[in-house]
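Trainee: Quick heads-up: structures coming right below.
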Structure 1
């Protein structure tokens with residue numbers, strides 16, 4: 001069984017989503033199905049079919065979250081150190097073509113949010129950065145072509 005790396009904050013967010021689905025969403029959709037059944041003929045009841053679809057989505061997401069949380073490997077980034085890039089590192093890089101500086105924290109797949117500087121460990125850039133040190137360059141193939149970045153800083157916070 002493959003472990004799913006994530007930060008403590010990411011783990012807590014998934015747990016909160018799971019709790020919300022089980023205690024709020026699931027009871028609400030069960031109530032909606034019961035109300036739709038009271039309207040009679042189920043074969044032509046759009047409300048009933050929509051509620052059943054929603055229930056299917058909720059149950060699938062609950063199973064997915066249960067699986068990920070059971071396989072979670074929570075990594076406390078504050079306890080990490082070193083000068084090599086690894087999971088949890090906050091990395092500042094410079095685009096070697098434009099000199100634009102970007103900062104990312106390398107996080108688990110479910111935590112990624114590029115607009116807020118959280119880069120998935122499975123992304124091409126993160127995979128290229130893993131193991132690199134300050135001053136090294138990495139080349140990444142993107143949908144827009146090849147890009148080169150220089151590692152400026154590596155922090156664990």
Structure 2
């Protein structure tokens with residue numbers, strides 16, 4: 001799909017990994033976690049384009065450069081009995097914001113949900129990220145304030161996995 005300023009929104013393809021990783025790293029900096037990204041180009045290649053992909057991405061490309069990404073995966077709701085999309089990362093480079101690229105990425109994933117009969121399109125947002133929250137509200141999003149995200153990593157993850 002052609003967007004403003006000659007940008008192209010499309011599904012990610014092999015060769016996009018460095019641009020996707022650059023956006024992931026820029027997002028980590030924005031979220032005050034600049035050292036948190038362990039992901040690599042090789043990891044992205046295996047994840048997005050391996051024999052059994054478990055995650056997917058859409059990109060916005062302008063002048064041969066990836067300027068925006070939506071990285072997502074398929075979920076399942078036991079309550080609806082249908083799949084959905086979980087948006088892991090949405091990011092548009094600072095220099096490219098205000099051109100509708102974020103909204104176009106969100107629309108593409110919403111359209112994919114509708115096309116496939118998926119029941120939900122979900123993600124999290126940091127509670128201090130007012131620009132993102134405002135953007136999501138402008139799309140008609142309903143916040144689920146009664147739900148909190150839980151995470152298990154590192155030593156605690158290993159400890160739980162170890163039988164006692």
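Trainee: Given a value of 18.3 for Kirkwood radius over Cα pairs in Å, point me to the structure among 1, 2 it was derived from. List each step's numbers first, then the result.
Mentor: Details: 1: 18.3; 2: 17.2.
Computed on structure 1.
Trainee: Also, I was wondering about something else. Can you say which of 1, 2 returns 3.0 when distance in nm of label points 7 Å out along Cα→Cβ at positions 54 and 110 is computed?
Mentor: Working: 1: 2.3; 2: 3.0.
It must be structure 2, since only it matches.
Trainee: Identify which of structures 1, 2 gives the largest calculated value of mean count of other Cβ atoms within 10 Å over residues 22-29. Let's see the in-between values first.
Mentor: Details: 1: 14.0; 2: 17.2.
Comparing 1, 2, the top value of mean count of other Cβ atoms within 10 Å over residues 22-29 belongs to 2.
Trainee: Oh, and also: Assuming 24 is relative contact order in percent (Cα under 8 Å, 6 or more apart) as calculated from a single structure, say which of 1, 2 it is. Don't jump to the answer; show the numbers that get you there.
Mentor: Working: 1: 24; 2: 18.
The read-out was computed on structure 1.
Trainee: From which structure (1, 2) was distance in nm of label points 7 Å out along Cα→Cβ at positions 38 and 86 calculated, if the value obtained is 5.8? Intermediate results must be reported in sequence, preceding the final value.
Mentor: Values: 1: 5.8; 2: 1.7.
So the calculation was done on 1.
Coordinate-derived values only; no laboratory data. The model shown is predicted, which means the values in this text are computed figures rather than measured ones. Cβ atoms are built from the backbone, for glycine too; each structure is taken alone.
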